[in-house]
Structure I
Amino acid sequence: MSPTIFVIVLCAALLHATWNAMVKGAGDKYVSTAAVVIGQALFALPTLFFVPAPDAASYPLILAGIALHLGYQFFLMAAYKVGDLTQVYPLARGSAPLIVALVSTLFLGVDLAPMQLAAIALIGLGIMSITFVRRADGIHNRRAALLALGTGLFIASYSLVDGYGARHAGTAIGFYGWLTIGNAIAFVAISALRRRDALARVGTQGLPVLVVGGAASYGAYALVIWSFTQAPIALVTALRETSIVFALFIGVFALGEKLNLAKVVSTMATLAGVILLRFSARQGG
């Protein structure tokens with residue numbers, strides 16, 4: 001992974017943490033999630049006039065990506081209903097890079113150096129360890145933990161599908177534009193049946209999240225999708241999930257959340273993984 005891609009993925013992680021902090025602070029998580037999904041599609045739409053259409057070979061992967069993103073969104077909201085966001089989220093995000101690395105090396109023939117595998121493991125475990133330093137019920141609630149791990153499985157799955165899809169499409173931004181617009185259409189259709197009241201409030205209560213969160217979400221994943229075409233998906237996924245560290249800093253310095261020794265240790269473990277990942281580039285990444 002080159003220094004340029006490394007910095008780009010870290011910028012994507014910061015944008016990801018920003019929109020997640022907005023969703024976290026919102027009252028109705030369904031309204032805020034709908035606002036982000038619709039918002040990122042609105043930002044994707046104009047870009048399609050400036051990029052080529054995806055190659056037809058990527059169409060099945062676009063459809064698969066839409067289904068997996070929907071699964072992620074609804075699993076995450078279900079997990080939030082029964083568990084604490086600050087525990088469910090690290091468990092979901094921390095498990096994803098471990099799953100991607102496992103599948104990549106065992107089934108997809110991706111050759112990752114030992115130092116790269118160690119870095120991915122350190123990042124994933126460091127992120128998940130944040131789960132254990134919260135006093136709320138997240139990991140201790142079996143149903144919440146299972147839903148969080150299911151969410152992590154969806155994250156890992158759509159990361160792999162999107163990465164290979166963007167490569168087959170011949171245009172990372174075109175692929176993501178079609179995918180995110182399709183995802184928004186499907187999400188709105190399902191929500192019209194399940195939560196029409198939430199959709200009605202997106203343009204009022206959810207407007208700040210739609211504009212700012214939608215832009216941050218679109219920008220974050222557009223950078224990630226492009227990076228998938230330039231570096232191993234497992235490495236990009238692991239580095240992208242350091243967004244949880246940025247979210248922790250935002251919580252402490254912007255939202256006034258308390259910082260304790262356990263959080264510092266978890267954060268340092270994750271950052272050590274990031275440093276190890278950066279210096280592992282010479283081993284083939």
Structure II
Amino acid sequence: MIHDVIVIGGSYAGMAASLQLLRARRSVLVIDAGQRRNRFAGHAHGFLGQDGVDPAVIASTARRQLEAYPTLTWLESEATGITGEQDAFVVTSAEGQSHRGRRVLFATGVTDQLPNITGLAERWGQSVFHCPYCHGYELDQGRIGVIATGPMSVHQAELLAEWGKATLLTNGALMLEPEGRDGLERKGITVEDTSIHAIEGDADVQLTDGRALSFAGLFVATTIAPSSSLPSDLGCEIAENPMGRNIAVNASKQTTVPGVFACGDVAFVPGAVSFAVGDGALAGMQMHRSLVWPETMS
């Protein structure tokens with residue numbers, strides 16, 4: 001059979017898009033490898049109606065709701081290849097099976113590249129975060145450490161000062177001019193230039209000079225990139241942004257390849273569950289319209 005839409009990536013954005021298409025009684029194949037970006041976090045925040053809920057619970061509930069629609073096919077696998085063109089795409093799964101679709105949606109998410117600091121990756125999503133709106137409130141106005149990765153970290157520290165007493169740890173990734181340093185200090189932000197040796201405990205920063213700084217939580221701006229090479233393999237333009245790279249899309253969530261759409265973190269910055277759901281819902285509606293009126297989509 002040929003599916004109306006093949007959705008590659010079944011997390012929040014992919015499921016939100018699928019829901020719109022299923023309610024339009026379109027046949028949807030979701031191929032999902034189960035690697036949600038927020039799989040390390042125990043609670044999701046800032047998502048109306050789901051504040052404080054385990055992200056895994058949100059995802060499993062959403063999938064059960066999708067499975068109530070008879071035109072859904074869900075494949076727990078990884079998409080490993082894609083060829084074709086609009087109305088005649090072929091997606092290959094890890095098992096070597098070929099699946100045909102008229103449209104393709106990339107909702108594959110992004111990969112976060114963290115600084116190479118001992119103990120940092122193990123605490124990602126638990127006491128090391130990237131989004132203050134998702135995790136700042138729970139730190140109860142305690143001490144917050146911001147690990148610099150580049151010039152944007154200055155703005156991250158200024159923003160996080162809204163949630164607690166912030167310290168910017170430059171860690172060799174940022175050289176501040178005197179006026180920039182003075183500006184941060186006037187806002188009550190401490191600047192620490194000694195390099196980081198390791199992260200221990202919940203959010204204890206061990207410095208190379210032997211000192212230890214304890215924080216309620218740590219924040220770091222990661223560098224992001226699409227989790228899958230399939231979009232670029234198919235010819236989709238990959239755009240640079242202040243956070244890294246994502247798939248270039250227009251206002252209708254279309255990529256530069258006709259018949260191919262993208263949504264969620266892989267096509268939208270910043271990343272949060274609420275944004276992913278909204279972006280996915282928009283993509284689903286636009287994909288349905290492309291099936292109804294293909295001549296109007298450009």
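General remarks:
- Here semi-axes √(5λ) of the Cα gyration tensor in Å was derived from just one of the structures I, II, and that gives 40, 19, 17; the source is II.
- Source structure of the calculated read-out (FRET efficiency 1/(1 + (r/R0)^6) of positions 60 and 188 (r between Cβ atoms, R0 = 30 Å, to 0.05), 0.85) within I, II: I.
- Computing mean count of other Cβ atoms within 10 Å over residues 68-75 across structures I, II gives 20.5 for structure I.
- Calculated for structures I, II, relative contact order in percent (Cα under 8 Å, 6 or more apart) is largest in I.
- Among I, II, structure where helix-only ellipticity at 222 nm (-39500 (n - 2.57) for each DSSP H run of 4 or more, over all residues; to 500) as derived comes to -7000: II
Read-outs throughout are calculated quantities, based only on the coordinates presented, and are distinct from any laboratory measurement. All values reported here derive from a predicted model rather than from experimental measurement. Cβ atoms are built from the backbone, for glycine too; each structure is taken alone.
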